[in-house]
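Participant: In what follows, structures are represented as structure tokens.
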Structure 1
Amino acid sequence: MTKIKIYHNNRCSKSRQGLSILEDSKTDFEIINYLVTPPTVKELKNLLKMLGFTPIQLVRKGETIWKENYKGKDLTDSELITAMIKNPKLIERPIVVKENKAVIGRPLENITLLISSKS
């Protein structure tokens, strides 16, 4: 049985709802509180690859940290990855991973589709 991971922020309602979907699914999963334990550069690059995203697509552009420090700047992918690791609040959430696939739990149906898929 494949273990699923959720990159979770308990202060985020969508993340809590995503966690609830996993709990209700009776699936074995691991919770990664990415604000406490941010991903490494390698992990973040791997998540981006599984999501099929460029770094800017994973950034929460509504966050104050983004608006005050990064908005309007021409940042490289490497600089964006560094910014997300230094400020994990900038990472879109929740991210749910199953084998070599990942989804953002917005909309929440993305999580349901991922966990029910045969990989």
Structure 2
Amino acid sequence: MKTIRYAFWAIVGICLIIVGLANRGEVTLRAMPEVFGNLIGVSPDITLPLYVVIFLGVAAGLLIGFFWEWLREGRIRAEAREKGREVIRLEREVGRLRTSKTEGKDEVLALLESAESSR
């Protein structure tokens, strides 16, 4: 299984290197159109290789997707926490019932009865 995982990541790495080598040209990213930038007097822009822009876009998309999924599954996580609390409460109640059921009896007989009831 490790071999398949390493082979997969090697193929992904090779593909990323090929994309990077094929897209080495410089591009200028502008925060606003030139007309608005000239009107305001500020035109924030940056020049980067195209592969950096592509990889940053993919990374931003993944982060937004992970965050969206985390928000969407919040209800499911809350329900799981509630069920966990209910399980703990029920286990305490069962333990309390076992001890109250066997009060006043011989310890050995109480242990045997509790072992039989857990089967």
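Taken together, the values in this text are just the output of simple stated rules run on the coordinates, not laboratory data. Just so it is clear, the model here is predicted, and its values are computed rather than measured. Cβ atoms are built from the backbone, for glycine too; each structure is taken alone.
Participant: Tell me which structure, out of 1, 2, gives -0.48, -1.08 once log10 I(q)/I(0) by the Debye sum over Cα atoms at q = 0.13, 0.20 Å⁻¹ is calculated. The partial results should precede the final answer.
Facilitator: Details: 1: -0.48, -1.08; 2: -0.85, -1.13.
Going through each structure in turn, the value belongs to 1.
Participant: Consider the structures 1, 2: one of them gives -12000 for helix-only ellipticity at 222 nm (-39500 (n - 2.57) for each DSSP H run of 4 or more, over all residues; to 500) as calculated from the coordinates. Say which. Walk me through the intermediate numbers first.
Facilitator: Numbers: 1: -12000; 2: -25500.
This value belongs to structure 1.
Participant: Among 1, 2, considering only FRET efficiency 1/(1 + (r/R0)^6) of positions 29 and 77 (r between Cβ atoms, R0 = 41 Å, to 0.05), which has the greatest calculated value? It would help to have the intermediate numbers written out before the result.
Facilitator: Working: 1: 0.90; 2: 0.65.
Once FRET efficiency 1/(1 + (r/R0)^6) of positions 29 and 77 (r between Cβ atoms, R0 = 41 Å, to 0.05) is tallied for 1, 2, the winner is 1.
Participant: Have a look at 1, 2 and say which one yields 34 for relative contact order in percent (Cα under 8 Å, 6 or more apart), as calculated. Before the final figure, lay out each step's value.
Facilitator: Working: 1: 34; 2: 16.
It traces back to 1.
Participant: If you don't mind, there's one more thing I want to ask. Determine which structure produced the value 16.9 for mean count of other Cβ atoms within 10 Å over residues 13-20, calculated from the coordinates; the candidates are 1, 2.
Facilitator: Numbers: 1: 16.9; 2: 11.9.
This value belongs to structure 1.
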